[in-house]
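Read through the structures below before going on.
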Structure P
Amino acid sequence: MTDLASSAARPPLPPSGSEAAPKADYGVIEDSAPAGQEQPQAPASSVEKLHLDHLLAIAVENGASDLHVAVDTAIRVRINGRLEPIIYQNHRLFADTQQSARLLGEIISESQAAHLAEHQELDFAYSPESIDARFRCNYFYAQGSLRAVFRQIPSLIKTIDELQLPEEVRKLTQFPRGLVLVTGPTGSGKSTTLAAMIDEINRGRDEHILTIEDPVEFVHQSKRSLVNQREVGADTHSFANALRAALREDPDIILVGELRDPETISLGITAAETGHLVFATLHTQDASQTVDRLIDSFPPDQQAQIRTQLSLTLQGVVSQQLMKTADGKGRVVACEILTTTDAVRNYLREGQTEQLYSMMQTGAQSGMQTMEAALVKLVEAGTISRQHAIDQCSKPEEFDRMMASSLSGGK
């Protein structure tokens with residue numbers, strides 16, 4: 001542990017197996033203040049007796065996906081997509097600059113503190129001893145003070161069926177080689193979907209699965225497959241280094257946590273060309289944008305070659321977002337799916353990515369669907385509200401047209 005605020009007394013770790021925070025005093029109270037008002041600030045002493053693990057325990061107990069620790073504003077958790085303050089005796093829990101530094105310094109090592117001081121940012125995974133949970137952690141500076149976001153990683157990997165993903169997602173795990181991309185904005189569940197896909201292979205095939213992540217999120221135990229997980233920083237210097245080495249490590253399946261730069265993209269495509277099944281993520285909104293992002297990452301004189309390589313290796317793109325359920329009690333994934341038929345491969349090779357949307361519209365027999373089609377299905381099932389679907393989709397006119405067609409029986 002490293003003390004980033006040496007003058008602040010550090011409270012002891014909560015004992016293993018105990019309640020990490022007194023439920024009577026701390027919690028999350030949604031809409032507890034009158035409209036237009038906020039709960040008053042809790043006294044400084046309410047933070048001073050807390051260890052960071054206490055706050056993480058509150059997040060877990062309330063089913064939060066994220067914990068946000070900022071400075072001079074309420075410490076918050078994200079529940080079903082909405083940020084809510086942590087409450088102490090009906091007051092919003094705050095941390096000042098010193099308290100924030102003390103809390104965040106409690107769980108990092110000397111080497112991590114040195115990396116943070118040099119780069120002003122830090123990514124790592126953390127598993128509290130007193131809580132059955134794992135977190136992806138990001139430390140960063142804003143306006144000169146240290147802040148952090150903790151994303152809860154479920155301890156159990158859900159299956160494709162449990163996540164209610166389309167059957168085509170399972171089919172994308174069955175290819176012997178090629179490139180499969182899972183895309184979407186931050187917080188859209190990409191890592192969860194990828195974990196389910198890797199677990200599908202792990203349970204059903206005798207393969208060597210190699211993952212390269214920053215940091216390692218879901219921990220896979222070897223089942224039928226042999227699984228090796230490498231973390232950038234701890235086990236390798238970069239995605240590119242690990243991908244170059246991967247080709248000498250006899251993998252069948254390679255997962256790349258993120259295609260961040262042209263070198264990583266090029267190495268990932270090369271691995272797919274050389275007989276490996278490669279899974280990777282991108283922060284893009286839809287299938288067409290995903291292809292454009294990959295190609296535009298390269299200088300103009302290399303783009304024709306990348307288009308050709310993609311046309312030969314790409315097996316499918318799953319673009320997803322998380323939607324609030326109609327009852328407000330959870331979230332459900334909506335997926336746009338592009339699979340690579342001969343026509344799609346030709347469009348990729350010719351650079352006609354604007355045609356991909358129409359291919360998804362007419363490609364239901366090949367397992368394809370647009371995001372609008374996915375949202376229509378969820379509205380028809382009563383899973384999400386129509387207004388929420390309109391608010392979240394990028395082509396509301398197309399959504400309205402499809403809903404009208406559905407209501408009229410497709411006539």
Structure Q
Amino acid sequence: MASSDRNEGLLSPYRALDLTDELGFLCGKILGDLGADVIKIEPPGGDPSRAIGPFYKNQIDPEKSLFWFGFNNNKRGITLNLESPRGRELFLQLVATSDFVIESFIPGYLDSLNLGYAALSKVNPRVVLTSITPFGQTGPYSRFKASDIEIMALSGCMSLTGDIDRPPLRVTFPQSCGWTGSYAATGALAAHYHRGRTGEGQQVDVSAQACLLWAFSHAHTFWDLNRHVEKRAGSFMTGRSITGAKMRVFWPCKDGYLNFIIYGGEAGRRTNQALVDWMDSQGTAPDFLKQKDWKTFDIAKVTQDEIDRMEEPIGEFFNGVTKADFFKQVVQRQMLGYPVASVKEIFEDPQHEARNFWQTVEHPELKSAIEYPGGFAKFSEGACQIWRRAPLIGEHNREIYGQELRMAPAEIAELQKQGVI
């Protein structure tokens with residue numbers, strides 16, 4: 001069982017106020033994984049994202065959203081109405097003792113409440129405000145709203161996903177919030193490092209569209225380098241050869257699919273040779289593959305006929321290989337490639353087990369415990385893990401307003417009655 005002492009975390013001396021919706025949840029969670037005291041601030045009655053499923057045992061309930069559990073663990077939770085004068089006063093009191101504020105409102109909203117960066121920095125000059133939006137704080141799209149599908153499309157990701165003769169696709173499970181939240185956390189920590197050197201806070205401007213540019217790796221450089229607009233090609237990829245040849249990326253195998261590409265470059269040539277050696281050991285490598293000089297193989301000049309000729313026996317070989325066999329050989333032969341794993345296979349992966357990745361988290365309100373993905377990394381100087389389950393609606397109101405802001409129980413009850421908290 002992982003330690004429950006948050007003081008062991010790398011960010012344990014620091015506090016973050018999390019005002020985000022689902023686009024920014026992961027940012028606060030990452031800071032929390034590192035030990036920061038993250039306070040999730042919801043409107044009275046609870047955050048609308050609590051309605052996002054799936055739900056624990058399929059029981060539709062704002063306190064049983066598995067989405068909420070997954071992205072808001074490692075946070076305490078309070079309710080607060082920022083649009084009320086007293087709510088803004090309380091928020092600024094919390095800002096005075098906080099190191100990070102994370103928000104995902106439309107640009108200008110916090111300024112309209114006199115809670116923008118200029119106002120926050122007067123209360124706390126060291127505060128780092130991380131602002132997360134679909135398209136950033138400035139520019140012609142800055143005030144546009146967007147869900148996952150718009151962000152995936154306008155970042156260019158969907159232009160390369162799916163078959164060329166069918167509509168573009170997005171990844172089934174929404175990905176934009178994951179990419180955006182992780183990059184927002186990186187930006188917040190970069191600003192934190194700067195603060196440590198200079199004593200100055202700053203505002204971090206995070207555009208989800210810009211974050212998603214990195215989701216498709218080098219594809220956006222094809223025009224800059226080759227003056228070629230890459231097109232989606234289903235299970236294949238193009239753009240590696242000046243002849244226009246396409247190479248298969250995903251291959252059927254005995255129990256699912258594999259990822260393997262006939263590569264160029266030094267690492268690719270070694271991978272190609274290692275695959276041929278493996279095929280030869282099983283008596284399935286044709287002579288023309290065994291005789292091929294991979295040291296001089298140039299992926300940039302390969303023709304479609306050459307690719308098709310090589311891929312035919314490789315495809316036949318992969319049809320008789322299991323995902324486990326493939327990955328074992330990839331590791332032993334130092335090849336590039338990996339099996340396409342199901343959720344069940346990821347959960348049963350021996351690498352995750354060896355690293356104690358999965359973590360059991362108690363949910364007393366459910367009278368149960370749930371298995372979670374644990375910390376995203378291991379550090380020599382501190383722990384990174386789940387310290388607490390996601391908060392219930394207003395679970396820590398009395399703890400934070402009463403004990404930390406020293407408000408009397410009667411005042412707390414009155415503010416709840418007025419809809420301030």
Structure R
Amino acid sequence: MTSHTDIRARVLKAVRDVRIVDMHTHLYSKGFGPLLLRGIDELLTYHYLVAETVRWGGVRADGFWKRSKREQADLVWQTLFVDHSPVSESCRGILTVLERFGLDTASRDLTAYRAFFAGLSVEEHMDRVFELAGVESVVMTNDPFDDIERPLWKDGADRDPRFKAALRVDAILNSWEKTHEVLRCWGYNVAEYLDGKACAEVRRFMGEWIDRMGALYMAASLPPDFAFPEESPRGRLIADCLLPVAEEKGIAVALMIGVKRQVNPALELAGDSVGLSDIGAVERLCEGYPDNKFMVTMLARENQHDLCVTARKFPNLMIFGCWWFLNNPSMIEEITRMRLDLLGLSVIPQHSDSRVLDQLVYKWEHSRAIIGEVLANQYANLAATGWVVTDEEIRRDVGDLFGGNFWSFLKK
């Protein structure tokens with residue numbers, strides 16, 4: 001009988017070797033200029049670490065934002081890496097990045113780290129990150145309402161082929177009372193009241209931007225109180241605009257549900273939180289629109305079992321990733337085990353949600369290790385029954401989990 005140790009080694013090798021499709025990030029290729037974030041100062045001022053730093057009380061949030069980027073990074077480094085041990089997942093992640101680039105983490109020399117990253121060209125930096133992370137391609141988050149991003153698309157931004165597009169529609173769904181005015185200024189005949197003509201114009205807008213970007217899917221983050229169907233602009237926009245366009249274009253809709261915006265506005269991007277959501281909205285979408293494809297992740301830990309059970313009922317639902325506050329080792333392990341127990345291999349276990357290029361390195365190194373161990377345990381359970389899994393089957397399954405399932409779902 002195959003030993004647990006032998007199975008574990010074979011599975012971990014397959015997971016280590018697989019090339020990943022990171023199906024949801026906030027990264028940008030070189031052609032997007034200032035939207036591409038990279039290097040040690042961007043890593044240190046990532047919003048997770050901002051919140052951790054302000055918690056220690058050495059500076060108020062307003063005082064933090066008054067500092068330059070470099071000064072902010074200095075404060076984070078001093079607070080979280082010098083004055084205290086960097087045991088949080090976000091802090092450990094930075095050390096993983098430095099170590100994988102061959103830098104001496106024991107030196108604690110921030111000046112040397114800065115010099116190293118400053119010496120990398122954009123192209124060299126990007127190539128090394130993709131190589132270290134074992135990532136084949138990433139999907140961006142592309143917002144036509146962003147004042148920096150929109151003109152780049154209009155002018156035909158030079159895009160690295162490793163960077164795919166996804167059309168973000170939060171502004172339309174969640175802020176229609178403001179967004180309709182912007183659309184009107186851009187030449188779309190809409191008003192705050194969503195009549196048939198306005199909906200047709202919104203559909204025209206979505207279709208044009210899907211084509212312009214070559215978007216693989218449309219995506220939106222939604223609050224904990226998201227409901228569907230709903231007598232609201234958002235409910236109407238989903239039913240009469242988003243879903244018809246997605247079906248016509250043959251693309252999926254990604255819904256990220258459960259973010260409670262700005263519970264502490266002083267923290268800016270770090271000020272968002274989490275709330276429990278109603279799985280019934282997902283059920284009604286999947287049941288009522290069987291010709292649409294839904295990719296869903298939910299932010300609250302308490303929603304994860306509901307989401308798994310719902311995915312068992314609807315083949316047009318693909319659950320993905322351990323999002324935001326769930327993207328830490330203890331939660332990834334728990335959620336991945338539950339998903340494999342309930343859904344087998346028909347899930348997308350993780351996405352990085354990276355905002356800084358270098359985060360690809362640590363987020364995937366850490367996630368590979370956890371997912372690999374969970375998967376090895378599942379195969380060991382099979383071996384205990386006498387079922388023999390070949391190396392080819394293991395590589396097939398790992399390939400599906402880390403990219404194949406995403407592409408297959410989009411093509412359904």
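Since every read-out is calculated from the coordinates, none of them should be taken as a lab result. Bear in mind the structure is a predicted one, so any value in this text is a computation, not a measurement.
Points to keep in mind about this one:
- With relative contact order in percent (Cα under 8 Å, 6 or more apart) derived as 23, matching label from P, Q, R: R
- Highest-scoring entry among P, Q, R, by percent of Cα pairs over 39 Å apart, is Q.
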